[in-house]
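Down below are the structures I want you to see.
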Structure 1
């Protein structure tokens with residue numbers, strides 16, 4: 001079971017920036033890398049256009065999967081923001097967790113001055129926290 005994600009500080013900053021740019025909507029995307037180390041951020045369009053849920057653009061998702069394959073990387077995590085909610089999976093996040101082996105990263109802007117980034121594995125209705133090790137760039 002995945003216990004830790006390694007994410008460079010610059011990518012944490014980029015996730016928070018993406019979440020802020022999409023306000024009031026949820027931002028979403030994919031974190032690519034190898035094993036538990038994140039090496040790239042892929043911003044995707046939230047085709048749901050919602051403040052409380054997200055849906056990845058399927059064409060962009062397919063493009064990301066091709067790029068990851070070409071770069072010999074994999075999907076390490078899916079990410080999305082909670083514009084005004086906590087950095088914990090919502091009931092909708094749990095219901096739509098189709099990849100139990102892939103982490104879910106949530107950027108909470110509930111406290112606009114101190115965004116919070118958390119990670120989880122969601123499988124069969126269970127939510128397990130995943131530690132984030134922030135690496136210096």
Structure 2
């Protein structure tokens with residue numbers, strides 16, 4: 001269920017509370033929730049995921065992304081969360097796609113190579129094509 005985007009980051013579709021123990025066993029220290037609350041009837045509320053994560057000693061941050069797209073503050077929040085994380089990071093949304101897209105944008109904003117990031121995401125089964133132009137712009141803006 002967890003797909004590896006990089007040495008540090010895993011992406012996943014919606015997680016259950018039971019998935020958190022597996023994540024911790026894999027070395028995850030931070031859980032990032034990229035789902036807006038109430039997106040679907042079957043999602044576990046973020047507050048429940050946060051409480052369960054913290055009970056296991058995991059950090060938790062919510063950076064909700066709607067289907068409307070990505071904003072600068074979301075990219076900055078993701079980049080900040082990734083740079084401050086201790087251990088592995090598990091980012092999730094409904095399918096893992098928005099988490100992988102936001103990861104690509106955040107890494108490009110930190111100077112990551114969009115081509116390499118796209119290849120890494122493809123190996124995990126995700127396509128960064130929808131944000132590739134933005135990744136190129138963020139990479140150039142980062143001075144990298």
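Observations
- If distance in nm of label points 7 Å out along Cα→Cβ at positions 41 and 73 is computed and equals 3.2, the structure in 1, 2: 2
- Value 19, 17, 16, calculated as semi-axes √(5λ) of the Cα gyration tensor in Å, assigned to which of 1, 2: 1
- Each of 1, 2 could give helix-only ellipticity at 222 nm (-39500 (n - 2.57) for each DSSP H run of 4 or more, over all residues; to 500), but the derived value -13500 comes from 2.
No lab work stands behind these numbers, since they all come straight from the coordinates. As the structure is a prediction and not an experimental result, all values here were calculated from the model. Cβ atoms are built from the backbone, for glycine too; each structure is taken alone.
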